[in-house]
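Given below, in the form of structure tokens, are the structures.
Nothing in this text is a laboratory measurement; each read-out follows from the coordinates by a stated rule. A quick note: this is a predicted structure, and the numbers were derived from the prediction, not measured. Cβ atoms are built from the backbone, for glycine too; each structure is taken alone.
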Structure P
Amino acid sequence: MILKRNIFLFVIALFFLSCINAQEKQDKSFNFSSVDELVTTAISEKVFPGASLLIWQNGKVIHKNSCGRFTYSSNSSVITDESIFDLASLTKVIVTTTAAMICIDRNLFSLGDKVVKFIPEFGVNGKENITIRNLLLHNSGLIAWRKFYGRDLDEYGVIKEIYESSLEFETGTKTVYSDLGIITLGKIIEIVTGLKLNEFSEKEIFIPLKMTSTFYNPPDSLKAFCAPTEQDIHWRNRLLQGEVHDETAAMLGGVAGHAGVFSTANDLVKFMTMIMNKGIFENKKILDNNILEIFTKKQSNQSSRALGWDTKSEKGSSAGDLFSSNSFGHTGFTGTSIWADPKRNLFVVFLTNRVYPSRDNTKIISFRPKLHNAVIKSISE
């Protein structure tokens, strides 16, 4: 009897071992050596000090590679997939765009609602007809950016200037990527939910997705685990580590719709897994799939913009040339990016701190397309 039981257990063990081996063989069928070589070479050429790369397909991470260091010093901390990065404009999609989808699903506002419905003082200087859709499409007519730092302004003064600003062009006639528009959208979300943006995102996005290393304003205890961004010579005159790089976000207390979130590659995999799984995470609905499909689809032939998200343009896309035409993604000024290819059920999370030690280093612009092309070639071989 004991012998039969042992034989049975041995057979079961062999079965599970064969499953594990089969899984390993499946994962190892992709050769990402060319991708890894690209990243390693980029570090040696000082495109960025370090990077955290995760490639996901069909429900699992098929490749991860974190390499380099926090800085170019050999004594600096080593980058891992738990290293915390300043996401910069990835905040626009991780928080503000996602929060907007949740608000629409809960009937707190609609895409066609005018901004003045929620912020009456916004409706001056030709801005009375701007809608939430215009803010998400970046065709509101608002200017791209304004230098607020270095002036005698507090948080209230910054927001007041945005609300009182004039249009650069007629609403809906042109696309200009605007931080001011997304900052305004963040304020609308705060008004309709009754929560600050950091509180809402933690309650409705980060905690449900178990994104335990994602937040605005990293606590002092975690700042040493944050990849430093810039040796700031423009305003703060110090190395920025664990405090937001974007000056306007800093003036808004580190919490804004356009920038401010810090996260890890592992956490962003959880977020994007939910996106690719039609708004579901671990059998729990986070987003309505019908709304999600609208937000991640190119909206017109005037630009490549989706709602909040960007889509792959025919030429010059940071996604490269080989991602499918229905791909969507976003980048961040500090050197971060996410690109998803629904046709291949694939996404790539790529986090760097390319602005260390200076934002003048723009080599990542030409690097990103090469990286994404190499990923597609690797899974297609």
Structure Q
Amino acid sequence: MTIERGYAPAVELRDRVGRTAAAMRRKGLDAIIVSTNANLLYVAGTIINGYAYIARDGEVTFFVRRPAPLLIGEMALIRKPEEIPQWLQSHGKPLPSTFGLEYDIESYSTVVRLANIFPQSSHVSASDILAAERAVKSRWEIEQLRASAAIQACAYSKIPKLYRPGMTDVELQIEVERELRRAGTIGLFRMRGGQLEMYMGSLLTGDNADEPSAYDFAMGGAGQSAALPVGADGSAIKSGQAVMIDLGGNAGGWMTDMTRTYSVGALPQQAIDAHNLSIEIAHAIARRGHAGAAAAELYDMAIAMVEKAGFAPYFMGHRQQASFVGHGIGLEVNELPVLHHRSKEILQVGNVIAVEPKFVIPGVGAVGIENTYVVTDRGLDNLTVFPEDLIQLD
């Protein structure tokens, strides 16, 4: 069987399953049933229509409604999850005494249904196990993220030539999205959190950047429709306004975040100073963000720099402010760790974090940068290598 681009090597998948099983044993679980797309992609190497059953000994069985090309484990065809116990018993495998389910993302009805297939067993949340394992990226995963960042850099380099006077934000975003697709992104923008949704990212200009959004993003925007009230709203791109472009790369499911700010004409000095402060904050976090650093302390450092410079009213929004300065990223946006003041997380080698200290200046728009970094013993290694200064479109 030909395995298409994007599949992780079998040795990579076995390692993920093995580490997950080890974490299960430490928590006293006999099995985990994986049922959501991002976690299925993580353990199976592809999206499947069904479930991954990981036993405490590290064996994985994929119970699927439709056949799928799999590199590891055993595949069992089922019509419904209630057939899983019978299959396990018929193959001499023990039923679990305690098993884990994805409480945090999976629907309540699915959790209840899966819980009831083992009526004599107890079940607990395994979401923390899966999130913690995914938060530490392997060398192979980091290479996929580098590929995603290269896609973004390729597309972003063409933005000045894509701009035409009189364009709206939506028109420019469509052109950038086209270049991202041409460069190799698969287009999907997967986000952790059942109430988060966006198409390929965000392009904001002028005061639309100051429009509050129903979604918990660093920047809002009114959007084009009440059905998706976030991002570009059709505003004309005008001289003296900032154009913040935050459109995602995605190489085979692995995503990076990169934001760069463009302008038409010169921006006011206040906006220039805020943009330069964003770069300073990102670089300071990169220096201090080594393995062993506390996520909350990095956030506090950013806040201290903002307050010292007098930009607190504009940091991470103006009319509506976000309470974080960075988040984990990989198969989804908003993975662990998160850089905010309540975080109890300590950075580990292999964490991948999107750091986004941004500002909204009324009458001008959003300024600042976002980079995706890998945590090392020495600090943060930038994957999204691309010029960070303000770039003029005309």
Structure R
Amino acid sequence: MGDRPLDGIRVLDFTWAWAGPFATLQLAHLGAEVIRVETTMHRLCVTRAIPPFADNVVGANRAGYFNQYNQGKRSITLNLRSPRALEMIYELVKHCDIVAENFGAGVSERLGIGYPKLRECRPDIIMISISAYGQTGPARRFIGYGPVVSAFSGFFSTTGYVGSEEQEIGISYPDPNAGAHGAFALLAALTYRDATGEGQYIDLSMVETAVCVMGEGLLDYQLNGQEPVRNGNRDRVMAPHGCYKTKGDPDKWVAIAVSNDVEWGSLCVAMGLPGLVRDERFATAEARKRNEDALDELITNWTRSRDRWEIACLLQSVGVVAFPAMSNKDLSTDAHLMERGFLVRLRHPEISERVHAGIPWKMSETPCEVRSPAPLLGADTEWVLSSLLGYSHEEIEQLRKDGVVA
């Protein structure tokens, strides 16, 4: 077994919120040294300032959102409005392979850290800009966050139950989706640089990466001239296919999906209703689809009085796809995720030990692990400036007095 895939790669990370940090988190998981550039003066990362906070105590180092998506990174605090800080950034770029930012279109140029300028510092630098709409096009100046991008990309129009109005999708899905796309693009750029010696600029649009996962709806309009209807948890072909209420509080549900007649027969037997197999309303996939309301009512009558895990285990044992709808609490204590090492316990210097979602892959030859919890704000400023730029302790203290370093 060898080193981690990105050992020796250094990232200068100007990202904030979710999309950008999610991209650089994947690089940190792969072994890259990720140095977050933060500020306490003008623009504290929003995820350091929003709940949930550990033990419900507000603090920049206690925010669960930030601490989840910045595992394994370093943090330095600079005043980006200071010309001296910009000079230091240009020096840092010479020691980095990748620069990442997710400001609005054109902001990095106005800050003095656009790609043309950074390329002067290091010709083979790779830079990624993640923005809502991309750096070009008529919408590039619009303000955009994940929920707005969800609307732009068509998610809301297809989300909801039969006959309902459009609904939000619950989370800002375009953010991590863009982050995952961004990480992949950066890996491709590193591969290209290894082959050619050339860096490049990546202009990534959250809208476009979101539209990439809307292919079915787009194709339906292209091929059939119709927009997809809102259909809740139902499938276009399979029936039953849904989430059914089980015994317990309002959050206890179980998902069940049947893809063929054999599975349908197994479900009927498991429910103690083998005669349903001969019921003309449900004898074929097409018939089950036509009578889906009645079908769902029958299944709900069976699930409502039973435990969700009991149902899932019973159906899985006879070859029917089923699983409980998991809550955040369920996931954080799940034995399967614990045993596989996906859930990791990290000891944070301010909030003690906490459970985090870790690395969602395993590599046999280049194993990866979460190296450290998210950094305290500015915890690595002195280390980075001294080890990479050669600044003395006295020089760094003077920079603090001058308001260049926080």
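General remarks:
- Among P, Q, R, which structure scores highest (criterion: relative contact order in percent (Cα under 8 Å, 6 or more apart)): P
- Computed 2, 8, 11, 13, 14, 13, 11, 9, 8, 5, 4, 2, 1, 0 for P(r) over Cα pairs in 5 Å bins from 0, in percent, for residues 133-284 alone - originating structure among P, Q, R: R
- For 25.4, 85 (Rg and Dmax of the Cα atoms in Å, calculated) the corresponding structure among P, Q, R: R
- Structure (P, Q, R) behind the derived value 12.5 of mean count of other Cβ atoms within 10 Å over residues 85-92: Q
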